[in-house]
Structure 1
Amino acid sequence: MHDKQVRRRRAVLGLLVVISLILLTAYFGESSSSPLHSVQRGIVAVLFVADLGHDRSREAKLTVAQELFREAAREAAEAGLKNTEILELAQKIIKGK
């Protein structure tokens, strides 16, 4: 049973290596308008859009954090804290103290 699994895994590995070599040969042997290049451009476009979604999410979180900080600073000022005290408090919070 163990030998059968090893042979099967080696056969799959060999098949994947052969397919990879065929695809690489076809990719570099064709012009830039070939189907393989089109597929690559499509995959890159999808991944680029997904990366932009991550950036937008980061920007949205940054905007929310800024609004929360502004609100907290406004509340602290209304409570009578001076700007320097608010900055010191913010620095302590950022440093985790």
Structure 2
Amino acid sequence: MTENPTSVVITDRNDLDDQLFGTFARCRDLLRQDPVQAADRADLREKLRVAGGGVVFTTIRKFVKRCLKRHGYPPDKQAKATITVLEKAEVLSEHWAAA
């Protein structure tokens, strides 16, 4: 394990992402560095290349949308499919937390 790991906080909603990011940003003295938000997959990869650790915030929605697009899911059904995937991920995470 590294001595200064990078933490990635993944949320399911932009408003929650912004709220948590704001809370962590107010604690930058405790963290000893500013948290960052990843705009997309490429930005997340770039932010994870830092050697000094940190806290990176992102939403799962952008990854689900890209996966649906990559696998040819019909564009007119992607919004509903994204919500379904996020709901299933929430159920799965609750199951894991209870185990």
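Ranked on Kirkwood radius over Cα pairs in Å, which label among 1, 2 comes first with the largest value? Walk me through the intermediate numbers first.
Working: 1: 19.6; 2: 15.1.
Result for Kirkwood radius over Cα pairs in Å over 1, 2: largest is 1.
Suppose you compute distance in nm of label points 7 Å out along Cα→Cβ at positions 64 and 88 for every structure in 1, 2: which one lands on 3.2? Derived from the structure labelled 1.
A value of -16500 was derived for helix-only ellipticity at 222 nm (-39500 (n - 2.57) for each DSSP H run of 4 or more, over all residues; to 500); which structure in 1, 2 was it taken from? Considering all the candidates, the number was obtained from 2.
Read-outs: derived from the displayed coordinates by stated rules, not from any lab. Because the structure is a prediction, the values reported are computed rather than measured. Cβ atoms are built from the backbone, for glycine too; each structure is taken alone.
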